[in-house]
Structure I
Amino acid sequence: MKNRKIKWGVIGSGGIAYRKTIPEGIVKAPNAILSTVYDVNEIVNNNVAKEFSALSAKSIEDVVDSDVDAVYIASPPNVHLEHVIACAKKKKHILCEKPLGLTTPEIEQMIKVCEAEGVALGVGLMMRFSMQHREALKAIEQGIIGKPVFGRAQLSCWYPPINGAWRQNLSQSGGGSLMDMGSHCIDLLEMFFGAISSVSCRINNVVHNYGVEDSAVVLLEFANGATAIVDTHFCVPDAASKNMLELYGSQGSIIAKGTIGQSESGEMTIYSESDERGYDANQVRASTGGREINPEPVNTYLAEIQEFGSAILENRKPLNDAAVGLRNHEVVTACYQSAKTGGKIII
């Protein structure tokens, strides 16, 4: 068992699977072997299979009927339910990209089927595996910044109209910048500050005229009294968006740039003060100081694959199990409901 490796199949071998999860995660994870890949684009799939020395499957059935232990699903969200159930029925463990499904009932059905078949179901929210984010969480839990007060998480990019892009098709994706990128921000903020109790959201198409929003801003309220903002856009140039993470508390803050995203690390600093300080009418702010958080970086796709594989081998729930994906989708769904009604939604 100690030296056993998980044999992986992939459904949706193009896109994020080809760019990140296969080369940085499955291929490099010490407990993983890439076995079989499938994509609706046969040319793309054949190229991926050749590049990574995998078998090129001709259908979903080829993948689930093979001897793989687990399947990574990176197909469009509108077919996640179909693909998850197909894998579960053949006793394959499943790591599925977010959103797990287009609706909460879809995700609940996935969970029910996977539980009945005795297979693990995980969600691709890999940013929670960033070592800097783990260190920030530890600092908050240790009370280093005091009682959580306010947070901000930003993730934006330039994503112009592209013919055939499923992320720009509402029926396939379920949403735009909020669903695709804001979900990561929401997941991180709930990891740091605890349960979200209500949301208020506004979405818009400011620049790009496609079928999903290119802009979203969310106000989150937490059960502990803290608040936070998520701002996420498909219409801000990559170099202009610094993907900021700001976590403020009664005794300090954690300020980061570039830790949110697909890279291994960014810049993160903790600023902390004693709770014995008095009121300073001059409100002097030092231009320097703070303690940098620079743990040994770990590729988040590698960490995600390794954790899921370890959970299978150790017969335990993965840290990114389906409950995480279900909760994230419930919050994001509430955000879209708020945007539609213009009001605050209690969760």
Structure II
Amino acid sequence: MTRIALERARAGSESAFAELTAPFRRELQLHCYRILGSLQDAEDALQETLVSAWRGLDGFEERASLRAWLYRIATNRCFNMLRDQERRPRTTGPGLPFKPPPPTRLTELTYLQPYPDELLDGVPDAAPGPDARYEMREAVGLAFIAELQRLTLNQRAALVLRDVLGFRAAEVAAALNISEATVNSALQRARAALEARMAPPRERAPAPGSALERELASTFADAFERGDMDRVIALLTDDALVTMPPEPLEYVGRAACAEFLRHVSATRRSGGRLILLPARANGQPAFGAYIAEPGATVATGTGVFVLTLAGDRISELSRFDGSELVARFGLPPAVPA
């Protein structure tokens, strides 16, 4: 932060304010995504954060860094959005175009969305303090984001601000307007909840962009496009998970996943052609999904697949519905069939 830019911004210069906040915009949006679990909501929260910061710049007393001050505003904007959403039930998706087999379980995380890897460019990989516990790759993974959504608001924010971003307890207490003792209590409960639910994977995921990752993603795409579900199922771990936000259905274990995938394949035989275009989300392989109705010459984007890998297998297959997601990943709305 430069003194001149701050003074100009306080005098009403929007360009100076943009100069001050530009280095933090991408990391602030990622922070909002971690708290909210939704790409669309994170984009809205970032804009609200910048508007609030612009209007309240005179209240920035410089006792904390500009970055910490912006994180305080962003966290509270996210909290306000979540409280508003609790009063307004979330809408569900249009429903599957077929009757699925009975799921293993139902989930409340129907609003979860993937995060395009291109939005991670420019986000600092190093935490600002020595207390951070999570590396960037783990802290953007879909499994981690999903588990954050099951924590209380204070627990969620305390864990992200302390263990992911490395802020000091005093800074977190100031951001949340609570005592340091309350921050530490919330953090302990959040850590215990994550440790109980997120068992360490038996095998680490292949390195991003590695030959093994490319081979797994390519094999999955080829098999899924062809409707060769036996080959897809052979790629799954024994404890694999299939999810389909905004649908609440979850299939757990290879047998349950296989039943669902074979059902999908049987339904597609009389439907249209599926085309997958490669992308990346949450540091993981992803695909834009396109459907061409029988006889059509164009396939329309309908959603995004994300693969979670463990060793040389797929541990989770997540399909996110919505043509608007395809656009957010920079993919075309339609492709030749």
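Computed from the coordinates by the stated procedures, all read-outs in this text should not be read as laboratory data. Keep in mind it's a predicted model, so treat the numbers as computed, not measured. Cβ atoms are built from the backbone, for glycine too; each structure is taken alone.
Worth pointing out:
- Computed 22, 30, 17, 21, 11 for P(r) over Cα pairs in 10 Å bins from 0, in percent, for residues 139-178 alone - originating structure among I, II: I
- Origin of the derived value 21.4, 66 (Rg and Dmax of the Cα atoms in Å; candidates I, II): II
- For 1, 6, 13, 17, 19, 17, 12, 7, 4, 2, 1, 0 (P(r) over Cα pairs in 5 Å bins from 0, in percent, for residues 35-218 alone, calculated) the corresponding structure among I, II: II
- Origin of the derived value 0.30 (FRET efficiency 1/(1 + (r/R0)^6) of positions 75 and 251 (r between Cβ atoms, R0 = 30 Å, to 0.05); candidates I, II): II
- Top of I, II by distance in nm of label points 7 Å out along Cα→Cβ at positions 27 and 51, largest first: II
- Origin of the derived value 0.25 (FRET efficiency 1/(1 + (r/R0)^6) of positions 3 and 227 (r between Cβ atoms, R0 = 41 Å, to 0.05); candidates I, II): I
- Among I, II, structure where distance in nm of label points 7 Å out along Cα→Cβ at positions 99 and 163 as derived comes to 4.3: II
- For FRET efficiency 1/(1 + (r/R0)^6) of positions 11 and 155 (r between Cβ atoms, R0 = 41 Å, to 0.05) computed as 0.50, the structure of I, II it came from: II
- Structure with the greatest value (metric relative contact order in percent (Cα under 8 Å, 6 or more apart), set I, II): I
- Of the structures I, II, the one that -14000 was derived from, the read-out being helix-only ellipticity at 222 nm (-39500 (n - 2.57) for each DSSP H run of 4 or more, over all residues; to 500): II
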